[in-house]
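Only the coordinates and a few stated rules stand behind these numbers; no lab work does. Because the structure is a prediction, the values reported are computed rather than measured.
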Structure 1
Amino acid sequence: MKKVRFSFWVKAFVAGMIFPALIYPIVVLLGNYYSSIYDLGRMWWIPFFFGFWNLFCFLTLDIKKKFIKNRVMRLLECGAILGLILAVIIVLQRKLDGVDMLLRIVAGPIIGAVIWRYFTAYFNHLFGIED
């Protein structure tokens with residue numbers, strides 16, 4: 001693994017946090033308005049989780065490049081695993097079962113992969129940190 005400066009890791013953390021931090025207030029406002037989305041006050045940690053996940057994806061990049069040659073597939077893989085982890089956390093936190101649980105477990109990786117591929121990859125590119 002090559003030596004990387006501290007500023008690279010700060011940029012990676014911030015780039016991972018930007019999209020969820022921007023979208024969170026909108027989701028909270030919509031959730032308060034429609035009241036179908038509840039308990040969003042406890043979801044403040046999601047942008048930090050995205051930031052740390054972006055760091056983790058860059059830390060494991062050398063290993064992943066051996067197995068997944070395509071850059072887009074690596075991005076989709078990072079996002080899908082993040083989406084699955086977040087979906088499981090939300091299902092356990094809200095004690096969901098049945099169709100609600102299944103919907104989140106199936107949709108979580110898909111939504112996570114799309115967010116990671118299009119938004120987080122764009123912010124990584126904007127900050128000058130690419131794989």
Structure 2
Amino acid sequence: MGYQESIITTEKEKDFEKFLKAIREDYGKEFYKERWCDIPFTVKFKTDVDHLGIKEGARFIYFTGERSKQRGSKEFFETEVGDVNPFDLRIIFREHLPDEFFDKQGHLPKEHRDKSKLVRFKKFNWK
């Protein structure tokens with residue numbers, strides 16, 4: 001248990017829109033809220049981040065809250081052993097993100113999100 005921030009995407013880029021749809025329609029905001037989690041933003045990289053293997057245009061969700069949900073597909077979707085996980089997820093913890101992702105204090109205030117040269121932040125739409 002504990003608080004963690006991560007960016008999460010699908011291993012296959014073609015699955016990302018289906019992943020967003022599953023979050024919105026199959027699980028929903030209340031599912032994550034009841035588990036002390038939130039998805040405040042989607043993130044699209046404006047440039048490559050070589051040391052993380054992220055290519056320009058890569059899309060992620062920014063996920064905050066309970067650490068146990070950010071370990072893998074099984075935990076994120078609460079599937080049981082033997083169940084088919086809907087997606088293979090790639091999870092990058094906050095501490096591995098480039099410094100440019102955050103402001104100098106390590107936060108994500110709106111003015112920093114609006115000016116970021118690394119990523120484009122967009123408020124997550126639950127509908």
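At a glance:
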read-out: At a computed 24, 16, 14 (semi-axes √(5λ) of the Cα gyration tensor in Å), which of 1, 2; value: 2
read-out: At a computed -25000 (helix-only ellipticity at 222 nm (-39500 (n - 2.57) for each DSSP H run of 4 or more, over all residues; to 500)), which of 1, 2; value: 1
